[in-house]
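Take a look at the structures below.
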Structure I
Amino acid sequence: MTTTTSALGLPFEEAIAFFRDKLNLTSTSWTDVWQKANAKAFTVAGATTTALVEDFRREIEKALEEGTTLQAFRERFDEIVQRHGWKHTGRPGWRARVIYETNLSMAYSAGRYVQQTEPATLAAFPYWQYVHSGARHPRKQHLAWNGTVLRADDPFWSWAYPPNGWGCGCRVRPVSEAGLKRQGRRGPDEAPERLPIREVNRKTGEVLTGSQGVDIGFDYNPGQMWKTSPSGSVPGLEDR
């Protein structure tokens with residue numbers, strides 16, 4: 001089974017560059033830095049001081065560069081929390097896992113997107129295939145998308161390029177013209193329709209919008225946002 005962390009393998013330059021390019025931001029809630037803004041900003045929900053954010057950032061960067069394990073990050077998480085006297089929500093083990101896996105999976109996603117959109121790569125592999133993680137308790141929509149082949153420039157990938165939710169281990173496989181024929185296909189599939197969803201933040205009452213099949217806040221492409229947003233900017237932050 002492919003999971004968020006096992007899919008990472010060895011660190012690679014593009015994933016590290018994506019993370020290093022982020023700006024540190026404090027927040028009081030996970031919706032303060034929302035959706036596509038996360039492509040250019042590093043934040044930890046509820047971390048309200050720059051020193052606390054910087055300590056967490058240092059450990060995530062170390063995980064990307066050196067392959068630090070989740071267990072090692074959990075130990076550092078406890079040390080950081082104690083040093084700063086941080087009152088966080090959720091159990092420590094769960095909260096550490098969310099921070100670790102979400103940041104690493106986003107960096108991995110962005111890095112792979114950059115690699116897959118290199119002109120020479122696109123020329124050789126003009127199609128992408130959605131590959132489900134094989135999770136024991138799959139999201140039904142992610143499982144339904146498994147095996148779907150679309151052109152690399154299809155708008156679907158702008159909102160459903162994985163990860164598509166908390167703990168999602170789905171990925172994208174490049175496919176060549178020859179590979180398409182080996183699968184018995186004459187062309188790409190019809191792209192899934194993007195259907196809007198709405199969810200109310202129980203704490204604030206704010207109405208959050210998203211796309212069906214993708215967890216709220218995940219319906220954007222981290223690598224695409226990183227490549228197209230001006231350096232030093234945080235897309236969408238001004239709208240919050």
Structure II
Amino acid sequence: MDLKGKRGLIIGIANHDSIAYGCAKVCSELGASLCITYLNDKAHKYVAPIAQELSAELLLPLDFSDESQLDALFREIDRQWGELDFVIHSVAWSPLEELHGRLIDSSAIGFMQAMDISCHSLIRLAHYAEPRMDQGGAIITMSYQGSEKVVEHYNLMGPVKAALESSVRYLAAELGEKGIRVHALSPGPMKTRAASGISDFGRLLETAEQVSPLHALGTVEDVGNMAAFLVSDRAKRITGNVAYIDAGHHIMM
């Protein structure tokens with residue numbers, strides 16, 4: 001595959017264990033020009049060296065709770081590039097007390113916060129990306145099998161990821177006439193900072209490795225390989241899918 005000449009926005013890198021890092025690494029190796037975002041000043045000191053490592057052309061702040069930052073991000077993309085070929089969205093968040101509690105006990109505010117940052121942020125990104133993808137493009141987000149089956153301790157995030165996958169299908173239908181493809185990737189459990197907030201996560205990792213047909217855990221580079229394929233021209237007739245990168249674990253649940 002060759003991504004030379006393609007310009008991509010990648011959101012969600014926190015460190016080298018981030019799924020977004022795996023996507024950025026593979027896309028960079030295949031020749032894509034990258035814009036990488038960081039959450040805040042505290043995150044900048046961790047993300048900036050990664051952006052330098054990957055020769056990212058742009059490094060910009062993005063906190064989805066501040067709409068002005070989203071607008072500023074795309075204004076800078078317009079100024080520097082003028083167009084965009086792909087977006088990789090790897091963002092999920094829930095208040096810890098909501099994530100660790102039962103769904104039935106979740107608060108309206110906590111549920112809306114999780115839905116806004118983890119799901120509606122993708123829709124807002126697509127809204128901004130659409131006019132910058134005149135020649136078509138690809139938008140990718142990250143889901144998890146807790147969206148369709150009950151995974152112990154996943155709790156509030158199960159319905160949120162289900163909404164995210166449904167949003168992928170509707171966005172794919174709405175944007176298809178413009179040649180913009182939309183996908184969700186569904187990795188199995190991985191040792192990322194975000195996943196560490198799930199209770200008893202170590203046991204979830206162990207079970208996934210034992211149960212999956214390949215008896216393995218996926219890596220962030222595995223996810224990056226799939227993302228790179230889907231944003232490439234080799235996948236130009238594929239859209240609206242949920243692609244699993246979990247060593248087959250989803251067929252065994």
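Read-outs: derived from the displayed coordinates by stated rules, not from any lab. These numbers were taken from a predicted model, which means no experiment stands behind them. Cβ atoms are built from the backbone, for glycine too; each structure is taken alone.
Worth pointing out:
- Source structure (of I, II) for mean count of other Cβ atoms within 10 Å over residues 17-24, computed value 26.1: II
- Sorting I, II by distance in nm of label points 7 Å out along Cα→Cβ at positions 65 and 185 from high to low puts I first, with the largest value.
- Look at mean count of other Cβ atoms within 10 Å over residues 89-96 for each of I, II: the largest one is in II.
- Value 3.7, calculated as distance in nm of label points 7 Å out along Cα→Cβ at positions 41 and 105, assigned to which of I, II: II
- Origin of the value 14.1, where mean count of other Cβ atoms within 10 Å over residues 137-144 was derived from one of I, II: I
- Origin of the derived value 21 (relative contact order in percent (Cα under 8 Å, 6 or more apart); candidates I, II): II
- Source structure (of I, II) for Rg/Rh (Cα atoms, Kirkwood Rh), computed value 0.97: I
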